[in-house]
Structure I
Amino acid sequence: MGELTGSLIEMNAKMVMTGTATTMIWVGFMLAAAFVLFTVVAVAHDSWLALVFFCAALICVIVGVAGAKMGRIKEIRYCANGPISIEQVAATYDIIKIDGKEIVVRER
């Protein structure tokens, strides 16, 4: 086999959230909504649990906001210009998808 002389041409780059950040956002805000409903019910029954539920809702909102502020990872779409070595690309980036000539990678 001869020398591989292809190169990668950058087509598009964007910042994407990690799976942990997305999970924190969804779980935090959904639990906060549930605790707000529990707070409303506890207030209607003059229960001291209203304060506990309200504090739990605030903690869940803080978790959701922390997930939204987490760092993002740069995702780059490349187009292969000729034959390339996947091993060389994998040494630098995390390969997400290879579709024909398009290669989607994430920075480490």
Structure II
Amino acid sequence: MYKVVFVTAPENDSGRIARILVEKKLAACINVISVQSIYRWNEKIEDEREHLLIIKTNELKIEQLKETIQEIHPYKVPECIVLPIEDGLSAYLNWISESTSY
């Protein structure tokens, strides 16, 4: 019922992306953490400072969340990994539902 989504973004875009997702009620809360990402892109090894967005949401919002990320993210292929939240404090999980409902 509840999901956590991991998205990486350039440091100068992460706040804008997080704010849009929360404003659209696609996410209840987003934690933004500075990370170093090492990855292969276009046959080259990249080493970049990025932000990791840890997004808490309701599974009913996942498809719209993914579509919005693709629309507003500066990367051609943004990371977007969805994992289930198996358990948590009832009050917090209820808050996720309330924060993502219209």
Match the computed value 2.1 of distance in nm of label points 7 Å out along Cα→Cβ at positions 10 and 82 to one of the structures I, II, and report its label.
I
Rank structures I, II by Cα Rg over 2.2 N^0.38 Å and report only the one at the top, that is, the highest.
I
Matching 0.15 (FRET efficiency 1/(1 + (r/R0)^6) of positions 50 and 90 (r between Cβ atoms, R0 = 41 Å, to 0.05), computed) against labels I, II points to structure I
Comparing relative contact order in percent (Cα under 8 Å, 6 or more apart) across structures I, II, the largest value goes to II
Given a computed value of -16500 for helix-only ellipticity at 222 nm (-39500 (n - 2.57) for each DSSP H run of 4 or more, over all residues; to 500), which structure among I, II does it belong to?
I
Label whose coordinates, when distance in nm of label points 7 Å out along Cα→Cβ at positions 42 and 66 is calculated, return 2.6 (choices I, II):
II
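Read-outs throughout are calculated quantities, based only on the coordinates presented, and are distinct from any laboratory measurement. A quick note: this is a predicted structure, and the numbers were derived from the prediction, not measured. Cβ atoms are built from the backbone, for glycine too; each structure is taken alone.
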